[in-house]
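So, here come the structures, one by one.
Values quoted throughout were computed directly from the atomic coordinates according to the rules given, and no laboratory measurement underlies them. All figures in this text were calculated on a predicted structure; none of them were measured in a lab. Cβ atoms are built from the backbone, for glycine too; each structure is taken alone.
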Structure 1
Amino acid sequence: MINTQVLLARRPQGKPVAEDFRVVENEVRPIREGEALMENQFISLDAGFRNWMDEGAGDDVLPAMALEEPVMGLVAGKVLESNRDDMRVGEVLVGRLFWETYSIAGPGDLLTPIQEKYKLSANLFLGVMGDTGLSAYFGLIRVGNLKPGETLLVSAAGGAVGNAAGQIGKALGAGRVVGFAGSDDKCRWLENEVGYDATINYKAGDVDAAIARACPDGVDVYFDNVGGDLLEPVLNHINYQARIPFCGAVADYTATEGSGPSNLFRLVADCGRLEGFMTHYWMDDYEAARDVLAGWLSDGSLKNYEARYQGVEKCGQAFEDLFEGGNFGKAIVEV
């Protein structure tokens, strides 16, 4: 059985490019005791994994990726063979494995069965029913404490978590939902298709003035997927006791120099709160959250927007496109 794998060929310098990765083919070895063989169906492209591509980047969350080894990533796949009591042949699971056609899941690899009660395609559990939707949901509910009638501003609104956050904000009763995007085309898509009330092309000019126009009553919740310099103009427009769920730091993953706001005192003056979060701390609540998300999918309040690529060999190009802002929605590779 031949396995197509995408290796980390070199450490990305700033934004990743397709040439940072290399495609190889290898024979799949027999599984050992405590292992299972997965046939991957979908691979999720997530900006956060860029953080662990740097040398010495290992931390309490994940180890640093090794050169000339398959790239870590979230996958959805079916069990072909199993020597693990917790993984049945034919079962479809989601978890952190690698950019490859087949993966061997060892004793330390945690994979979660897709809840059969929802009767939904596996790709959705890498999108709005997976970490993407859960990040938006918990960020707005647990950290942002979004209340009906409030103004929600979202960075990277055209990306996977960003478009979900805008839709979920609407479903939760936000009075006004505004998104940052990096092109006029993406702004139009967000307003005409996704349902944002207004958008800001942060590359088009005076961002501070644009926020004032788009958020005339100020910002109550800023869902931040980006970090970096964009936070500075936002802080000029936060309301009293504003909340900033800090979900990701795309600007910092690829920064070669320090960046960030010079006006953090606005958080003090307006009694605002900026709080980072990761969804796995609420794993016990995943099913309850998915029940809500599935309900919104069913009634049309939530849609799963994808930028889908065909073939595992496209992972490197898809990852480059992700950082260039070329994707509308969730970037996913169909294996």
Structure 2
Amino acid sequence: MENAQIKNHAAATPELLERLQKSIQSVIRGKDEVIELAIVTLLARGHLLIEDVPGVGKTTLAHALARSFNCAFHRIQFTSDMLPSDVLGVSIFSQQAERFEFRPGPIFANIILADEINRTTPKTQSALLEAMNEYQVTVDNHTYPLPQPFMVVATQNPIEHHGTYPLPESQLDRFLLRLRVGYPSAESEREIVRNFADSDPLLNVEPVMGAEEVVELQQAVRRVSVDEHLVSYALAIVEKTRHHEYLSLGASPRGTMMHYRAAQALAFLEGRRYAIPDDFKRLALPVLAHRCVVNSRFVSTLKKSDQTDSILTEILESTPVPL
């Protein structure tokens, strides 16, 4: 009976994932690649950083993703005067119980939208570090587990914009992927104008799956096979980031693990039980670029994020792909 249930669930998986993609596509037009990578992040038990100029749909994408699940969702609007307790929660003395009681903050949900995360101070940004890495928070020497699944979808404006605080390397390293939404095509923008003119399409997004189904899919992703030659390929890419003359900081071992998990998730999303070289190559920039720091020896008219992409592209082209 149990084996039959597993087979039935496996058969239903492609349809479930296709419904999820279509659910988000009904709101975010012309950005299929961005949507696919957002789902990869969820399947890989990772966190997503969406960086771009205001007004291109960063927050809308996060909302559409959250509304597609029957899970607890909280939005945290980060501002310069926010404190860590505004995110994690606080212990308050109860006169009736004659003891301190913990009041959970908005971090206690399945999907967290950390909107404009780089508009708050580094002190408050650091409140997310333990939650994103260990799926728990510690307040007043007490540790509280977070619900599963747990995913942070953070948006940020480019650091060149006013009123922003650059995310520290330790914070960036917690994000599985960094994506840029980009401007839509003329035809897609026409559809967006039409769709949002009379009503909000987000209101029509219905849940596709619940928390338990998401956890089951995440567990299935871990069973995707990755050949040892592909592991060597991923390690070769990371090793080159650590010794490149124009990078002062290369990808961390956590970055290598994230690359591995993301490749498994992409293979699973595409209906394969095994990873291929193209999975690692396609994911290298969104997984590794935000973990690398360009040094002052690399003089370019490009902004820093584009400089990193340029260097990583060069590394990918010079790294032999396993056959």
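Suppose distance in nm of label points 7 Å out along Cα→Cβ at positions 247 and 279 works out to 0.9; of 1, 2, which structure was it derived from? Only one of 1, 2 returns 0.9 for distance in nm of label points 7 Å out along Cα→Cβ at positions 247 and 279, namely 1. For the read-out Cα extents along the principal axes in Å, a value of 67, 57, 46 was computed from one structure; give its label from 1, 2. Going through each structure in turn, the value belongs to 2. From which structure (1, 2) was helix-only ellipticity at 222 nm (-39500 (n - 2.57) for each DSSP H run of 4 or more, over all residues; to 500) calculated, if the value obtained is -14000? The structure behind it is 2. If you line up 1, 2 by distance in nm of label points 7 Å out along Cα→Cβ at positions 55 and 143, the top spot, with the largest value, goes to 2.
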